[in-house]
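Right after this note come the structures.
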Structure 1
Amino acid sequence: MCGIVGAIAHRNVTNILITGLKRLEYRGYDSAGVAVINGEGLQRVRRQGKVAALEEAVHEQNTAGFLGIAHTRWATHGRPSEENAHPHLSGDGLAVVHNGIIENFQELKDELEQDGYHFQSQTDTEVVAHLLHRTLGESGGDLRRALQKAVKQLHGAYALGVVDQREPDRLVAVRSGSPLVVGLGIDENYVASDQLALLPVTNRFIFLDEGDLVELTTDQVRVFDRHGEPVERAVHEFDGAHEDVEKGEYRHFMQKEIFEQPAAIQRTLQDRIDSPDAVSAAFGEAARTIFDRVRSVQIVACGTSYHAGMVARYWLEALAGIPCQVEVASEFRYRQHVVPEGTLFVTISQSGETADTLAALRDTGSDNYVGRLAICNVDGSSLVRESELTFLTKAGPEIGVASTKAFTTQLAGLMMLVLALGRRHGLSDERIEQILSELRQLPNLLEQATALDKPIEALSRAFVEKHHTLFLGRGVQFPVAMEGALKLKEISYIHAEAYPAGELKHGPLALVDKEMPVVAVAPNDELLEKLKSNLQEVRARGGELYLFADKNARVADGEGIHVLHLPAVPESIAPIVYTVPLQLLSYHVAVLRGTDVDQPRNLAKSVTVE
């Protein structure tokens, strides 16, 4: 959620740090800060609000140094404020930045206060700074050894970056439950919570394992495992061919990413749907052996990725005939569950660092799963590295907090999983070839969906003054309605709920009146007539209907009914196509309401805390 950037070089690193923070703004934050060390000691600058305010202050104060750490904070302990912003200091020139949550911070704080330490903030991170300062005194002043000793007292999740003006030739960092990546330069090295922050200065990275501690100097990177033993970690070269993180002609990243979906889907499918054999191969070398043993599927995810999993359940059971359970990761990991024989464990995450999803994966070690598959957008992420099978969605960087292209590429990957498993459970090659042919139409159909931008913008004006919205769908379109409701509430701050349309009469109709717009998705499928009956229940109670319907669905505008027609779409891929107009609706409503579209209040892109 928060962002860390650190650098050590023979040149001023301030611009590296600020640029890195800007590239991490998508993660969500409320304050930012930087600490650098130069010949005169340590300088720290912090500001509440945007990185731009920090950048201005850094220039005004001529902040410069050859070693530094920087941070964007998303408040957990203590309100958003300058005094709670990172880096936090202790003693004479020790600075710490931290992502995650220290669960036993109060116990440690009480102990440190008894030892004479005074706290300037309400954060759990300042506890780490003082604990490390105390441990330094006990460890003879060696920063690396002190950090190794100090983290043994921490409970919870953390990624830490530390500098000390008494050791101006090195930067140390450690991770446990929160991501951290090392960037390798020439006569300079870096650390960050996301490789995206470092792409302007390097394309060579080391992804740290759980418990790893790293010591960086200008000419060397040394990694130590959780036991303090030196280890070698692989170096990955990052292919940035599709890593454009500028808005270009677009007003917001979310808008850009909505319109990037045809190209993103094309990358997801490229060379993977040429034949049924190619589909299976897309999941890795071990897929053939593991898929042969699969008799059921357990999907675990959060937020938008959870909605993708819910769509996949309909597909798996209808097309492949395979039982499927889908559960929110934060609930799954805290309950007892029975694992049917032959179950494939599937996690879905844009970042591959979602804390609850990652923890659920790690809890599967002793259970009777035939394999673990990660569907993810980030190569080298923890989820990818800790799963036997991987499907990379290739969506490219998604900067807007509200997920768009990550969701549709996840759905494309999940349909491929359905085909790979279905082939082993009686789904004919003819049917598979038909669906593959339909998948090949997706980029063009998504282009047609984004072409509805202007009429959707006009439609969105009806929502600007509303406070509540109801989204409806039936069958596989119900999770699509859930995703549409999530998008609207995330970025426009309008309360929105989604229901299966058939459930209206069991409660939600009590809310329907002319002040609550009702949005429905209506592809031309076997449930269309049932849906039409449900919509009449809305009109009978004065509700205003906004309908996204197949052009062949025989639905027209009328009193209180506003219809926007989509192209004819094959039923197998309709959930992917019908997602796009709901994204556009949410986007335009948010723009008209004047909210921060790319960085909505209180939210973060990569949720790396519980």
Structure 2
Amino acid sequence: MTYNIDFLIAAMVILLLVLWYFLGQKRAEDLNNQVFLFFAIIGILDVVAELASNYYISFPDSNCEIAAMLATTIFYLLQALLPFTVICYIQTLHDNKIISAKKMFLSGVPTFILMGMILTNPFTEKLFYFDIPAGYMKGPWYMLMYYSALCHMAAALILIVIWRKKLGYRKVKVLLEILLISGAGVVIQLLYHPLLTTGFGMSLGILALFITINNPHANIDTLTGLYNHLYLVRKSNELISAEKSFHIITVYLYQLRHINKIAGVQGGNSILKLTARKLGEMCGKKAFRTTGKRFMILTGSLEEYEYYLTQLKRMFDGNSKLNVNNKIITVPVIISGIMNAQKLGDSGLILEYAEYLEALSAKSGLTEVIQDDHQTMNGFLYNKRVEQYLHKAITEDLFEIYYQPVYSTRKKCFITLEALSRLQHPELGWIAPDVFIQIAEKNHMIEQITDLQFGRVCRFLGENRYLMEHLLNVKVNLSSLDLMRNDCSRHFIRIMDAYKIPHNWIQFEITETVATEYNAGLRRVAEEFTAAGIGFCLDDFGSGYANLNTVMRLPFSVIKVDRSLLFDICRDEKRAIFYESVVETFHKMNYHIVSEGVETQEEMEQISSWGVDMIQGYYFSKPLPEKELLELLKKQDNIER
């Protein structure tokens, strides 16, 4: 029989080109790429063996019978091994980690049995044999090779279907295309034996993988040439699954946005490239660029970790200055270290922990170094548990509302309330509001919490309307994300109207941090609330960056002076003068003043003498649940239904 080897020659050219470009470029050195490289090499050897076998089959020679048997046996072995390699390749995409020897052995049992049959074939002649006058002859089990290939492809298809969610649409699409191309090659050769298309179909499949999933450029940051975030995730997950220890160092250029304003975007890019080049020269393939401003170094030993950390301190010593377009630019960074990062158990948590460490830095404009410790990691893991619980708390509405009464220095009674969110974890206990609110804002869950809590406030007022005969209003906090809603004012007004709550019963509070983000949208929302009869209050004045210009632009009627300004006013004359001047200034501007955080009689008497309108603090009452609040107000004001 004469065979057409044109498809085999084309397959050889394709595979050699793929191997040449794959080995010639910087590539990820994870398990999936290793299996792909093995797949490509086995594919080339398979085509070579098939060409050799075909030569001996096409030109039979009694003197070359042993060589013909050897070449064909090797070809059959490689043909048996290739489908198993495909199964292993799909497993690496799914698990993204080291495949256990047991798992690999179990999935390869059929292949090992077939390979055993191939190795014993020279004695049994069940698959093929060489007859001196006739040449190559098919044995009674010859079709077993085709059945094995098709069965492996069916198994691969089943795995792809089962693991489709974990693999993702893009990978599933590529794998299905590869199975279709490779399967078509097997079927064509099965139906017409002289047309050698099995190897050609396999080469097209490998080419498709090289272009898509195993494209070396997919793991490289295009700007700096370092490995990117995707590869770091896969590599760290591999190390975690293999139970190998490793350590992470991050370099965060936290003032890059400011640098872009000074040197332009191109100047900022030049700094990123220069930083990447220095890291590459120092660490080689252990350096990654994970985000626009952040670089990471992955080390396998504590010795390397300490060495790189020392070198980085020297590299960015004090105020590191770089020459960019003839401008000397100061490039401060935050260098953070995570020892034994595998303890976090997930690459995503490692990246989040790095950001958590950076957030602890003072960002003073100088280069800073921060390393994790037991206490810091426990704080991070605590926050993660809170974050996970928040999803359940929102779904099941597990939050509670506490109300802190605000005391009037003129009327000598409580005249308003502040509604405060509280959350209790079944194991962690009460979670500090600052903690879960900050996490909720970061994860864009705060709007859902605000809606749940505001609904409760309205329901409470609706059920206890007699309270408002003695109270001016109830203060409710809004976050910046709440105020950024397209229909912010209409949204909250609809909730109030649904519970038939008069608009003047509610006064919304925004912190001075939010107020400093003044823009036309915030002004419009504030005016819409004011027009509807809803009051506006500035919270925490003095805790951050609020200024009189911000205060005067927005329609506030009440200013809350932060507890931080109250500190030590009874002993520090300068602090006392400053606090009194703040109260006097705002009074002249016709604002009502609330002093927050009053805890002692001495503080209460001092600020009362300065004419503060209202006092909020533990001296009069801590935040109370609904039942205790009602009892307090009834006792004080003798309120009866």
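Where a number appears in this text, it was derived from the coordinates with a stated rule and is not lab data. Treat the numbers as computed from the prediction; the structure is a model and nothing was measured. Cβ atoms are built from the backbone, for glycine too; each structure is taken alone.
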Structure (1, 2) behind the derived value 0.80 of FRET efficiency 1/(1 + (r/R0)^6) of positions 330 and 530 (r between Cβ atoms, R0 = 41 Å, to 0.05): 1
Structures 1, 2 compared on percent of Cα pairs over 24 Å apart, for residues 338-593 alone: the greatest is 2
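Given that P(r) over Cα pairs in 10 Å bins from 0, in percent, derived from a single structure, equals 3, 17, 25, 24, 17, 10, 3, 0, which label among 1, 2 identifies that structure?
1
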Which structure, out of 1, 2, was distance in nm of label points 7 Å out along Cα→Cβ at positions 226 and 522 calculated from, if the result is 3.4? 2
If semi-axes √(5λ) of the Cα gyration tensor in Å, for residues 290-361 alone is calculated from each of 1, 2, which structure is the one that comes out at 26, 15, 10? 2
Can you tell which of 1, 2 yields -10000 when helix-only ellipticity at 222 nm (-39500 (n - 2.57) for each DSSP H run of 4 or more, over all residues; to 500) is derived from it? 1
One of 1, 2 was used to compute distance in nm of label points 7 Å out along Cα→Cβ at positions 34 and 114, and the answer was 4.1. Which one was it? 1
Identify the structure, out of 1, 2, from whose coordinates relative contact order in percent (Cα under 8 Å, 6 or more apart) was calculated to give 9. 2
Value 1.8, calculated as distance in nm of label points 7 Å out along Cα→Cβ at positions 442 and 490 from one of 1, 2, is from structure 1
